[in-house]
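Each structure below is given as structure tokens.
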Structure P
Amino acid sequence: MIAVSQQQADLDAMYQEIILDHYKNPQNEGLRDPFEAEVHHVNPTCGDEVTLRVHVSGAGDDAVVADVSYDAEGCSISQAATSVMTELLIGRRVSEAMGVHEQFLELMQGRGQVEPDEDVLEDGVAFAGVAKFPARVKCALLSWMAWKDATAQALDRADNPTEENR
């Protein structure tokens, strides 16, 4: 029993280290061009904010997440989750990225009962412990929800071009 507790403690420490590393060394931070959609989301509970841009290349089933850039303020969990998310999603087909989004959402809503798929979520598994704290789940999900909204807007623009967004 002690060995299992020690293993869990070691795993929790490693996850905390991953979150802290992404917080201190954020990936893809800073708003970049080109982009098809920009959204601003706020977590009113704790004040986390993210402005997120999505650049999608192609359209329909061939659409690829070409870039995700952001400007964020808030707690270490929200900022680290944003950094991890960008690393996970850039370069994937949108359909595949949506699957990653769903797995992260399931992990966060599982209240610590969902075993994450490390092959899919990579550093995202570090947020498994966050799922045990409902007040912090919104922090971890803020950028993921912003990405989903921005991607829907970007796809709509790609599939329905107008003079305004050509």
Structure Q
Amino acid sequence: MKKRAGESRSRSDKKIDVKPTLSINLKDNLYTFAYLCDEPVKDVAEKLCIVGATSKVIIDSMSKWFRRNYVYRNVFVVGHPEQPKLKVNYPKETGKVTIRFKREDYDLISDLSHALDITPTATAGILIKMTLNSMEFIQQYAQEHLMHLSPERKKRIDLFLNQLWKTNHEGKVL
């Protein structure tokens, strides 16, 4: 393929934009969590998606919707085509969050979305929702990614997450 005049090559490390639709409440919770972690929202959302897509806790809770097989490292989950397709119902008020994935991370999200039979964008939204609502996942995430924070900030994160889980378990999570 010849390069035409005025065209430039694309970068080999180019990131891919994903803009999942989230409820306003979930978006606010994500922004609050990012603020408490002292990191940009896009970085926190990216980490939640990537770590969630490789977390046994999250994969086990999502496996009931797998319509195709999902393989990642030493994890193999058998999908069943007769499983009900995952439907994401959004409330009236929604917002979007921009996440930029590296190619290999986007491929991981795409593999998971293929197993769920939904788009990578919808998969990112579901991963954010499930990771923030999973007490076991957040405890593991905090031990691995938030150890550098001050004890005061960790306590504020704990208070926020306890309030989040208390309100989410009064209703249904997904």
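Of note:
- Answer label among P, Q for the case where distance in nm of label points 7 Å out along Cα→Cβ at positions 127 and 151, calculated from the coordinates, equals 3.5: Q
- Structure (P, Q) behind the derived value 29, 15, 8 of semi-axes √(5λ) of the Cα gyration tensor in Å, for residues 23-86 alone: Q
- Computed over structures P, Q, FRET efficiency 1/(1 + (r/R0)^6) of positions 15 and 55 (r between Cβ atoms, R0 = 25 Å, to 0.05) reaches its largest value in Q.
- Answer label among P, Q for the case where relative contact order in percent (Cα under 8 Å, 6 or more apart), calculated from the coordinates, equals 26: P
- If distance in nm of label points 7 Å out along Cα→Cβ at positions 31 and 79 is computed and equals 1.9, the structure in P, Q: P
- Among P, Q, structure where log10 I(q)/I(0) by the Debye sum over Cα atoms at q = 0.09, 0.14, 0.17, 0.18 Å⁻¹ as derived comes to -0.34, -0.78, -1.10, -1.21: Q
Throughout, read-outs are computed from the coordinates displayed, never taken from laboratory work. Since this is a predicted model, take the numbers as computed values, not measurements. Cβ atoms are built from the backbone, for glycine too; each structure is taken alone.
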